[in-house]
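Enquirer: Input: structures, listed below.
Computed from the coordinates by the stated procedures, all read-outs in this text should not be read as laboratory data. The structure presented is a predicted model; accordingly, all values stated were derived computationally and were not measured. Cβ atoms are built from the backbone, for glycine too; each structure is taken alone.
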Structure I
Amino acid sequence: MSSSRSDPQAQYSPKAQEIIQRTNELLAKGGYNGFSYADIAELVEVRKASIHHHFPTKADLVKATVELHRDATRRGLQSLDALDLDPLQRLVTYCRFWADCIEGSNPPICICAMLAAELPAVPTNVAAEVKGHFEDLHAWIRSSMEEGQSKGVMRLADSPSAEASVFMAAIHGAMLSARAAGDASVFWQIAKLSTDRLRKA
């Protein structure tokens, strides 16, 4: 297995990785249409032509950024699975991770949540990566709920798949609500209610 396959970042030069990191920050701040190559050039201190050398189009750049976000998410979920936690605790820990990110604005929101809101207007290759992210996440949450139900630690009002969709909607909606309120604590208030309702009495 090549290093680029085991670590997707390895296929990019340090400068390209810096460009992707800045793109991640700009996406979290304003979405796909909220920045240009000129913004990145100023942040990375390179000419726009240098960015085009690494990523010929904005769609190429954002696709690469979402691909690395998806990989980081998969690795994070695998790390949660490896912990000695019951399925409900895994979901709580996932929510706490995002609560800490939002509190510290690092990042202030999931970039795929931002891009999902713009989905009809983003390039198809970017949209495919965003949809893939949500499919990955839904599968992980559904699996956790199936396990939680079978182990008797979760109470589900509907099928694990339907409950996973509700949970995802609540968590990503909580991110947007926190941003709209200008109050990071709003995320955890909603996330805690979303996990508490799953707790078997």
Structure II
Amino acid sequence: MSAELSPRATEIADHTKLLLAAGGYHGFSYADVSKRVHIGKPSIHHHFPSKAELVLTVVVRHREQALEGLAALEQHIDDPLAQLTAYTDYWTECIREGTSSMCICAMLAAESPMIPQEIADEVRGYFQDLTAWIATVLEKGVAKSQFQLRDSPLVEARTFMSTVHGAMLTARALRDPESFQAISRTAISRLKA
């Protein structure tokens, strides 16, 4: 679990998350964060001595928030089909409203060979967590005769996850937020029994 952040460090982390979604690890500097948060670069260094430490903090928080979100889906929605739909609807809303056009872990995964190892490890953990959750949802859906899998739950989960993250890229490349929803809905309908 990540350490508790001060309000200012939380603000820095939140703005860094937006910068990561927009351009990845190498797409921003402390100067960019400084402009957004309206503090000097030395103040950012006070909270996060290095860019790697800042990004690692952001990714750890993102992973924890994702796990909390998935747990909330499990708690509030019993239906596996509705869980997958709620998961993709979350991203549809983020992309449509511009709050996040891309999962930061997808951005960082693309940069994996060029980012610090501890960040790459955390990104891998995020995808492992997400894959495990999707596989569990698929298994429950098969048990309820909602889904019919062509391969193992693990392979199907990875396929679904890849489609969803690829849909984020498509929406960004085409500047068409609605394409994300169309692609993700198609991915869900292909799983239906």
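Enquirer: Among I, II, considering only FRET efficiency 1/(1 + (r/R0)^6) of positions 11 and 75 (r between Cβ atoms, R0 = 25 Å, to 0.05), which has the greatest calculated value? Before the final figure, lay out the partial values.
Expert: Working: I: 0.95; II: 0.30.
When FRET efficiency 1/(1 + (r/R0)^6) of positions 11 and 75 (r between Cβ atoms, R0 = 25 Å, to 0.05) is computed for each of I, II, structure I gives the biggest number.
Enquirer: Given a value of 17.6 for Kirkwood radius over Cα pairs in Å, calculated from one of I, II, which structure does it belong to? Could you put the intermediate results ahead of the total?
Expert: Details: I: 18.0; II: 17.6.
The structure behind it is II.
Enquirer: If distance in nm of label points 7 Å out along Cα→Cβ at positions 107 and 139 comes out at 2.1 when worked out from the coordinates, which of I, II was used? Mind showing how you got there, number by number?
Expert: Details: I: 2.1; II: 3.4.
Answer by label: I.
Enquirer: If Rg and Dmax of the Cα atoms in Å, for residues 123-162 alone is calculated from each of I, II, which structure is the one that comes out at 10.0, 33?
Expert: Working: I: 13.5, 43; II: 10.0, 33.
Value 10.0, 33 for Rg and Dmax of the Cα atoms in Å, for residues 123-162 alone corresponds to II out of I, II.
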